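So, here come the structures, one by one.
No lab work stands behind these numbers, since they all come straight from the coordinates. Computed from a prediction, not measured in an experiment: that's the story for all the values here. Cβ atoms are built from the backbone, for glycine too; each structure is taken alone.
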Structure P
Amino acid sequence: MRCSGTSRMVSRRVSRSFVVLLSAGAAVLLLLSQWTKPFLVYQHLALDSIRVNFTSLPVRQNSETRPHKGFLLDTAHCRIPDIDPFDPAILQKIHRRGEIICQGKPSITYVDGPVVRINRSVVDEFYDGDFKYCQYQPIVRGPKNSDFSFSYGDMSKKFDHDVLVPPDHEFMRIYCYSQSEGKLSTNFHALVTAKEKVEQKSTYRFKQHKQKRNPKETLNVHMIGVDSVSRLNFLRQMRQTRTFLLDELQAFEMSGYNKVEDNTFVNIVPMMVGKFVHEIGWNESMRKQAFDDYNFLWHNFSKAGYRTLYAEDAPKIAIFVYGKEGFHTPPADYYNRPLALAMETQKSVWNRNHHCIVDRLETSMLLDYVTDFSRMFKDKPHFGFTFITRLTHDSISLVGSADYAYLKFLKRFQVEGHLNNTVLILYSDHGYRFGDMRNTYVGKVEERLPFLYLVFPSWFHKKYPKLAKNLRTNSRRLTTPFDIYETLKDILYFDGEDREASLSDRGISLLREVPPERSCQHAAILPHWCLCLEEREVPTNSTVGRRIAHALVGHINDILSPASHLCATLSLGNVSQVVQMQSNEKILRFEDSLHDVINKTVVYGERTEAPVVYQVTLSTVPGHALFEATLTHDPVYNIFKLAGSISRINAYRDQSICVENSKLKKFCYCSEK
């Protein structure tokens with residue numbers, strides 16, 4: 001386990017007001033103890049050494065987060081239970097970290113397009129003007145042009161003012177010196193400039209694409225992956241980011257997004273090739289074979305005249321490098337691999353348990369690279385594939401720290417207008433696969449349901465209302481990485497048509513309505529990854545059936561208790577149906593998945609206890625009201641808990657005329673009418 005955290009944590013729970021005071025006080029003390037001089041602040045005024053209580057942030061409650069019937073998905077062949085992400089039993093295992101404050105000195109230099117600029121405010125305020133010059137060394141791929149080597153070029157001329165960098169100097173290590181020639185700082189920068197060969201190639205290809213395909217819209221695409229973050233942990237930990245996505249960006253939240261394989265690599269390949277790893281012809285005996293010739297979808301965008309970007313952090317465990325050969329030819333026009341390798345070997349620039357490079361969070365540095373790329377090609381078609389690993393891969397709690405970085409990125413991306421003609425896909429590969437939670441039922445659910453959000457330009461919703469409606473509908477359908485692949489193809493060759501999808505298609509574009517009859521088998525989700533519950537009828541006159549029915553009537557009478565002087569106490573009439581739903585045995589006994597292709601093995605062990613879900617339909621007397629509801633059995637207390645709301649499925653007319661409360665009307669049978 002790497003990256004166990006970057007700070008001490010306050011272990012005792014305290015009131016909200018005390019946390020606020022403690023946080024503010026600690027921030028002041030830290031700033032006073034570290035710096036006594038004012039300077040241009042690029043640091044963040046928050047501390048990752050303070051644990052943020054989950055209850056200190058607002059919870060966004062709406063129909064998207066709390067399904068009425070107790071199911072996250074409720075379709076003909078796939079019902080997935082809606083698990084409360086803030087269940088007390090879960091929160092005992094998880095904590096939310098605050099924002100990480102990088103400890104490095106403020107940077108003397110920063111990049112602005114192709115220009116490296118001197119930050120005069122930092123020089124004057126922090127260094128008291130004791131600055132003489134800077135020099136940089138370009139960073140390039142190594143002599144073998146492999147993903148495992150890099151080299152430094154010649155040192156640049158000394159400069160003490162803003163300097164224009166040649167287009168072939170994309171990445172650099174930079175040193176700055178004092179008047180006495182002492183080294184003040186070491187830093188790294190990534191620059192995005194227009195490359196002549198790329199522009200010639202892209203311009204020609206885009207004209208060809210327009211002539212052959214004539215797409216109705218040309219939409220940029222940015223895919224940003226966040227490693228090992230489940231849908232549930234995103235709800236817990238990245239609540240500010242989620243609120244901004246839903247409220248400000250009108251994002252589509254794909255609640256039924258189910259992974260199709262175990263780890264990152266085997267879920268990214270279906271997303272970018274539309275096939276399982278074994279179907280593209282790769283296996284573990286080919287670890288020394290580069291991935292240059294595989295038909296990843298970013299190549300399709302490049303052939304259509306899009307400028308392309310590929311960026312990752314944590315170079316030792318990158319998707320196509322960890323136990324693999326990587327790329328011998330850069331997979332995209334802009335590829336940050338040499339920079340990532342160079343920074344990894346320069347130990348002096350890292351702090352905060354390898355999350356910060358001098359005064360910048362590594363995650364933010366990658367997101368800045370994405371922004372610079374989009375800024376450079378704002379008016380030209382471009383495609384970006386970015387996957388950010390280090391901050392979230394080894395700690396389920398550090399996802400809370402990521403919340404701040406992604407929120408700032410999204411806000412700036414919106415303000416600068418990059419979303420006006422861009423589709424943003426923010427997603428994860430899978431949930432957390434390690435730790436105490438993994439062998440619990442909730443842990444199994446989290447591992448299989450990563451988060452997925454799609455953001456389309458605001459005008460898209462109005463211009464293509466049928467496609468926007470399909471996206472909203474699909475937010476409550478079973479979806480997979482294969483569907484992202486088909487969606488990307490639809491975006492590249494966009495014609496605006498609303499086509500009917502077929503159940504026979506393994507991958508379905510999310511711009512088309514995913515059929516409600518879709519099952520895990522249709523979507524190529526193997527049983528040990530499939531969270532759809534298995535159903536069986538329970539005899540309505542059985543002991544269990546009657547207990548469930550009486551439990552529901554008891555819940556209804558509890559709801560009616562404030563109006564008990566107006567409404568009759570209800571009794572059980574007839575039980576129409578009781579259906580038991582529970583996870584399949586392969587989910588409950590799953591322990592591990594070994595190897596991707598050769599000797600691929602699924603290991604099963606002891607059965608994990610999981611809640612059993614029941615759906616019951618019954619009538620009550622007096623009044624013969626028909627109700628339908630979902631209940632879960634709590635094996636600890638041997639009771640049945642209500643999951644979601646209760647549906648009234650026949651008309652109540654004037655039976656509840658004595659009450660005005662709309663929530664009580666569907667339950668009340670007036671004692672006197």
Structure Q
Amino acid sequence: MKVFLEKFIGSVKNEAPSKLQGHDQLKRQVTALYSLLANLHGSDKLVLRAGKLDALQLMRSEKLEERVLALQKLVFEDPTYDTLPSYEDIPDILEELEEEIADTIARRTVEDKLEKKISEKLQQRHEEYIKEIRMQVIKENTGPENAQTLKKLAILEKMEQRKLSASAMEFLRPSSFEEIVGQERSVKALLAKLASPYPQHIILYGPPGVGKTTAARLALEAAKKARVTPFAKEAAFVEVNGATLRWDPREVTNPLLGSVHDPIYQGAKRDLAETGVPEPKLGLVSDAHGGVLFIDEIGEMDPILQNKLLKVLEDKRVFFDSSYYDPHETNVPQYIRKIFEEGAPADFILIGATTRDPEEINPAIRSRCAEIFFEPLTPKDIREILKQAAAKLDVEMQEAVPEVISEYTIEGRKAINILADAYGMACHRAEAGGCRPQIALEDVMEVAQVSRLSPYVTRKASPQREVGKIFGLGVLGFLGSVLEIEAMAFTARNQGQGTIRFNDTAGSMAKDSVFNAASVIRKLTGEDLANYDLHVNVVGGGRIDGPSAGVAIFLAILSAIQGRPIAQDVAVTGEISIQGKVRAVGGVFEKIYGARQAGIKMVLVPSENEKDIPVDVKGIKVVPVNSVEEIIRHVFPPAEVDELVS
């Protein structure tokens with residue numbers, strides 16, 4: 001372009017030397033430059049530019065100097081040029097202007113070529129995009145559907161429209177904390193740990209059917225409404241049963257933490273498989289992000305899976321790995337790259353529920369969680385639950401119905417099931433008679449017979465006194481119960497050659513308690529059990545895993561060999577030492593509730609367990625004791641106590 005300009009100007013300079021001499025030659029050169037600017041910018045735009053640069057009058061002037069000054073302003077786009085050039089300087093100025101115009105024309109030519117190439121590329125991309133859209137529309141129109149699949153879809157949609165009423169358990173499930181009976185302290189503790197600016201991971205212990213899951217779900221809803229809370233309104237409550245969680249050690253599948261589907265063998269999406277990109281599948285820990293992950297029966301989870309869960313609790317993220325992932329591969333979508341390189345968010349609050357003892361739960365999980373114990377339900381609690389359920393069902397029931405049902409179960413869920421079955425029978429009877437249903441005692445008894453139910457508490461306290469018989473206390477899981485321990489003593493045929501017989505199923509520690517009791521009795525009364533044939537029995541053949549029946553065995557044997565009657569509304573628990581001391585045992589809290597259910601009026605527990613006694617227990621007297629002498633004063637007739645301990 002510069003060459004073209006030089007030729008153009010040269011032709012002007014060299015044209016007709018006889019006519020273009022001196023001043024005329026310069027005027028023709030200036031005119032040529034104005035023509036180039038007009039072609040470059042357009043005549044109209046050149047005039048507008050001259051007006052903005054105060055060069056319009058100069059450009060129309062007859063004076064060569066003024067026209068050259070206008071050229072300077074136009075070419076350099078600088079209105080500050082205001083000094084008229086001298087006639088002698090005009091050739092040099094024109095040479096400089098030619099160079100500048102040549103550069104401008106060259107730059108404009110390159111830009112035009114680039115714009116042309118860009119337009120061609122854009123057009124090509126546009127056509128490819130249109131083609132891709134057309135293929136997508138064709139694919140969507142055809143798709144995987146055919147007559148058979150559409151027919152099955154229609155059948156499913158029709159099935160969705162046909163629904164039965166909700167199950168009784170779903171309908172009668174508590175919808176507020178006020179409906180959770182017998183767990184006031186546990187619910188208060190749960191709210192304190194969850195509805196807080198800094199919520200904690202929690203493990204809920206307790207027997208089945210007392211409201212652990214419902215309380216956790218309601219606690220999250222209450223936490224969302226707290227004035228200061230980290231939970232958003234849409235915070236999720238993700239529920240899963242730990243006993244049903246299955247995973248593959250090769251990480252082919254892991255519904256809890258998530259897994260990676262490799263493109264070759266494990267069925268990644270087709271568009272990913274074609275490019276060899278693995279597909280990560282997020283698990284429940286990511287679904288619960290920002291909310292609560294509730295794992296029921298957390299004690300039943302696979303131990304290795306529990307350890308993997310610990311890692312997620314620490315990192316608040318879950319990380320994925322795959323031998324197929326290449327960080328340098330350009331075809332990897334950004335979300336997959338982000339998951340592999342940064343992990344998936346998994347910041348949640350863990351709430352685990354279990355019916356196991358705390359010692360059976362992973363210690364590492366326990367150390368990261370606050371622990372809350374839900375209490376066993378009393379017969380009074382069961383009756384209150386049944387009254388609430390009857391009110392929801394809008395049905396009347398005979399006065400004795402709650403009392404009878406409470407004898408068959410200590411689980412709120414089971415009590416509701418019995419009531420629902422009895423309600424069904426009442427409805428069946430009312431349908432035949434054309435009257436409003438009413439749950440009668442005969443409905444409950446029929447349910448009990450059909451379901452082969454038996455009363456939960458078979459051993460009842462009595463105001464009578466009996467020789468060689470006393471109630472001990474045991475606990476299984478979180479349920480306490482009374483143990484009926486009895487003893488018979490006969491004078492040995494040969495002095496000093498007596499025998500002792502004890503249940504083979506009772507356990508070795510319980511048998512050791514017999515020999516501890518023998519030492520204490522000899523110390524206290526001087527009686528040698530070798531002079532007696534003794535038979536000690538745990539009624540029902542129950543197994544006693546620990547030494548907690550030691551005091552009860554001691555009292556039963558002492559009563560049998562001396563013929564002293566024992567109060568049958570008193571229960572005892574505690575390990576007995578050979579010196580007659582009463583040592584601490586476990587499960588005192590549950591044992592006290594079990595004793596109250598059996599109608600026991602007084603429970604004797606070791607003084608070392610005094611901190612385990614419920615502070616608000618009602619309907620039963622709990623007495624801490626240190627020695628067998630103190631126990632004797634409570635179980636034997638007052639007139640005989642002084643004789644024994646003297």
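Using percent of Cα pairs over 16 Å apart, for residues 389-460 alone for the comparison, can you identify which of P, Q gives the largest number? Between P, Q, the highest calculated value is found for P.
Each of the structures P, Q was assessed by mean projected area of the Cα convex hull in nm², for residues 221-468 alone; the largest value belongs to Q. Of structures P, Q, the largest value of relative contact order in percent (Cα under 8 Å, 6 or more apart) belongs to P. In this comparison of P, Q, the computed figure 47 for percent of Cα pairs over 51 Å apart is attributed to Q. Looking across P, Q, the calculation of distance in nm of label points 7 Å out along Cα→Cβ at positions 285 and 605 that yields 3.2 traces back to P.
A value of 1.9 for distance in nm of label points 7 Å out along Cα→Cβ at positions 77 and 533, calculated from one of P, Q, originates in structure P.
With FRET efficiency 1/(1 + (r/R0)^6) of positions 149 and 445 (r between Cβ atoms, R0 = 41 Å, to 0.05) as the yardstick, tell me which of P, Q scores highest.
P
For the set P, Q, ranking by mean count of other Cβ atoms within 10 Å over residues 229-236 places P highest. For which of P, Q does helix-only ellipticity at 222 nm (-39500 (n - 2.57) for each DSSP H run of 4 or more, over all residues; to 500), calculated from the coordinates, equal -14500? For helix-only ellipticity at 222 nm (-39500 (n - 2.57) for each DSSP H run of 4 or more, over all residues; to 500), the value -14500 is produced by structure Q.
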